[in-house]
Structure P
Amino acid sequence: MSDDRYAPPQANLTRTDDAIPGTGSFDLGVAFNEAWSATWANFGLLLGVSLFATLLMLASAITVVGIFLLVPVFAWGVIRFMLNTIDGRPEFSDLFSGFQDYGRTLLAMLILFVLSSLISALGQALNLIGTAAGIPSLEAIGTIVNLAWTFLVMARLNFAWFYAVDQGLGPVEALQASWDATSELKGNCAALVVMSLVVLLIGLLCLIIGVIPGAMIAYLLPVSAYRQMAGRQSAPA
């Protein structure tokens, strides 16, 4: 009986009241529609958080040490904000959510960034070697390899950031979860990258009028895809 008083806070922390199980897959049309709707429904808040987050990160970077001690935590908050935007409950305070467990958040984001960078560098290796050695043929082959690596490998690992923030997985576990979840979605992942690039390009062609909402939609596309795959049962407050 004495444990009952703790039930409401536990329910709020896990948000079981609005949990929606994932399908294990994602539809590009649904992703675009959700990203489009979420952008225009929260445009003012998205713009405000984006500008403020940029200023905070720039100010942190100026101190140099802030690049390592603050920027990763603000990046965590931005990801939390994007997740909550797709969920329909974004708040300005999401930007600072990473500071609630500062040490774990900082370590997770730093390690995940390093691991992601190393994996990305593998795809660029031949191109860099060809450039450094002055071998055009090797550089050309490296460019093709890097392109394939981007669409076949990195596109599948992009969801690791959401698994880390949303489900509290460690960096290695988050990368593994992203890789495993997309084992049957290779084409979808590649198409999602293409769609994001097309949206950004269209935004750029519309100049200042379209580049801002275009960027918002592009950033929210993979968030919707992740939510379709993994569901919403693990989103913390």
Structure Q
Amino acid sequence: MSEQAKHWSKAASSYEKEFINPFRADVRNPLKKTLARLAKTRRVVADLGCGIGPLLPFLSKRYEEVHALDFAAGMLERARQRVGDAGNVTFHQRAFTDLTPLHGKLDVAVSVNSLVLPSIEDIEKSLEQIHLAVKPGGRFLGIVPAMDGVHYYTMLLVDRALALGRPMDVARKNAAYLGELNYYDFAFGQFSYDGLEQHFWQPFEIRHRLAKAGFRLKRLTKVYLSWKQFAGSAELKQHTPPWDWFFMAERE
């Protein structure tokens, strides 16, 4: 097991407390509606980087065949508990960088905040593997953490402090503290916390890397998150909340 797989397995027990949840009722997320529409004409789906399995019960009720993949044993253990005795879900413990068992089998692939490998080389290899797994004309849907969303949140935090009469240096320090900016490398889109490393995306990078891997981007839109998951939300809730990015692409 890789070091990152060990860290993610460890994080499985406290996942809900540590990570932003795009499936909250107060999050504007088009993923499930899109997946339900696709299920009317497509049979086989894979949840790539399924984590603790929040999407699996939804998929198992709508698709004939569901593949759930994650490289972290701890995540898969919780995902298995979530689906219970659903007979149409097959689990795979493996990394994105080798999807050989799924090549040519998928009508739909979905990746929710899991296409975050810290190595760009591994991200591109993973996208190549997803391209091989999805049938021609099939769909690849995903949600990725947005680096521009972090910039936006930082701006609001600075503005809030300035409005309270704080000098700029204090406003910046306050924003850095509340936004936990010390965990980010903004130049390279990286986030590191407690041994976990994640890649955060800009919208232009989504377009670039999907096209490079042989996908045609069909939709790119923001997933507006819940203010309740961010520090300073009481004073900022009149503003549009930060976001992740949702995309849907077609396999050429």
Structure R
Amino acid sequence: MSVRERELIVHCAPLRALQPVPPLTASAQVRLWYAPVNDLQPHLHRLEAVLDDEERQRADRFRFAPDRERFIAGHGLLRMLLGGALGLAPEEVRLARGPHGKPFLPDGGPSFNLSDTKDALVVAIGGADELGVDIETVERRTDHELVAGHYFTPDEVAHIEAGGAEGKRRFLTLWTRKEAVLKASGVGIMDDLHALRVLDGEQVLTIRHEVFVREAAPAYHVSSFGVGATHLIALATPRPHGPPALHRAQLAL
């Protein structure tokens, strides 16, 4: 095999329901906090106050208020959760970015990831292993039949088309899986998503993307979850993970 390509194994678990649970148990390997943006709307001033200067500048660059508010809600909540995990005030949490933009804790601490969609967000916090999380709303407007061929393998497209009325949900399930793997790898973007097959079960892939070949783990384990009737979440880690504990993130007034 050429040094410019290598094999990657992706293990994908079938979609299953995941409901918010009471406070987390110590046995949970990965913890997820899910929040509709509307739940965090009353706390935006408080969430913005914990952001650092770079995050405030990024927030100010958004053209539309809903996008800016979603950014503030997600990054403010992330800081609050990391502060709780580290025993620090949220504004004292120091973040840095990897070569492809993925944030990490330069002073040490758990791995984490943030994802948002138009009306909700999710924060994942784990142990030492890198992780990636992605969320999508099933109410997202997309012509899945038209665009599926641009991002999915022929068998993935066939899986989507065979879903009938469930085709859009299948499309978004596979989309979140690909996004979660890319985020777990730290690469974030792959030129050709056809190269990343994420149907249920185990896939052995030949990866040629130069950065992915160099930096991705040898394997990823992906779980897919439906949260209520409206949102889909995918979680990817380099090693098998148990069922994550899901919190409905809420802030006291």
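Observations, loosely collected:
- Looking across P, Q, R, the calculation of semi-axes √(5λ) of the Cα gyration tensor in Å, for residues 68-147 alone that yields 21, 17, 12 traces back to Q.
- Test item: volume of the Cα convex hull per residue in Å³ calculated as 154, pick one of P, Q, R: P
- Mean count of other Cβ atoms within 10 Å over residues 116-123 - structure with the largest value, from P, Q, R: R
Bear in mind these aren't lab numbers, they're just calculated from the coordinates by the rules spelled out. In this text, all values refer to a predicted model and were calculated from it rather than measured experimentally. Cβ atoms are built from the backbone, for glycine too; each structure is taken alone.
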